[in-house]
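Listed below are the structures to be examined.
No lab work stands behind these numbers, since they all come straight from the coordinates. Predicted model, so just to flag it, every value in this text is computed and none were measured. Cβ atoms are built from the backbone, for glycine too; each structure is taken alone.
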Structure P
Amino acid sequence: MKRKPQTKPESVIAPEIIESAKRSLMAERVRPALKCVVCSSETVPGSAEQLCWVCRRLKISAWRDIEQQAPAQE
């Protein structure tokens, strides 16, 4: 018993859309990732500080601790 030759399924997404999606992904990969100055992990693009999210949260937490301790010392 022979199988019937199967036809190739038609693409649901237009080739132009697929090509533009591939180009946009390649553009995102080209940008070099900035490294955190403290721990060398990746930072958030567009951030004014070169800190990763963990180091940034630690910095904010340290500021809060200092602000809470300042009135007790005066």
Structure Q
Amino acid sequence: MSNTEYSVDYLLDKMQSDSRLDDMQKCETLFGLSYGDGNGVSNNEFNSFMDGNCVGRDYSKILAMIESVEEEFIETQD
């Protein structure tokens, strides 16, 4: 069993250094985590991620995808 504490800081650090994702994919992932009910990352964590590289980017495509999935879920619940 690992002694690693999987805190938000730890996970964001791992995502930031993950070479499998480009910067936009990292920012979109972070945006997805921060979107919604407030249980994701804080504004401060979002704004400081990758030295602020994610601030001011266009997230309209990822937002449309999130909203589409939410609408699909609502429709299947009716």
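Listing for the model above:
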item: Among P, Q, which structure scores highest (criterion: distance in nm of label points 7 Å out along Cα→Cβ at positions 10 and 58); result: P
item: Answer label among P, Q for the case where relative contact order in percent (Cα under 8 Å, 6 or more apart), calculated from the coordinates, equals 23; result: Q
item: Identity of the structure behind 2.5 (criterion: distance in nm of label points 7 Å out along Cα→Cβ at positions 2 and 66, calculated), options P, Q; result: Q
item: Given 17.6 for Kirkwood radius over Cα pairs in Å, calculated: source structure among P, Q; result: P
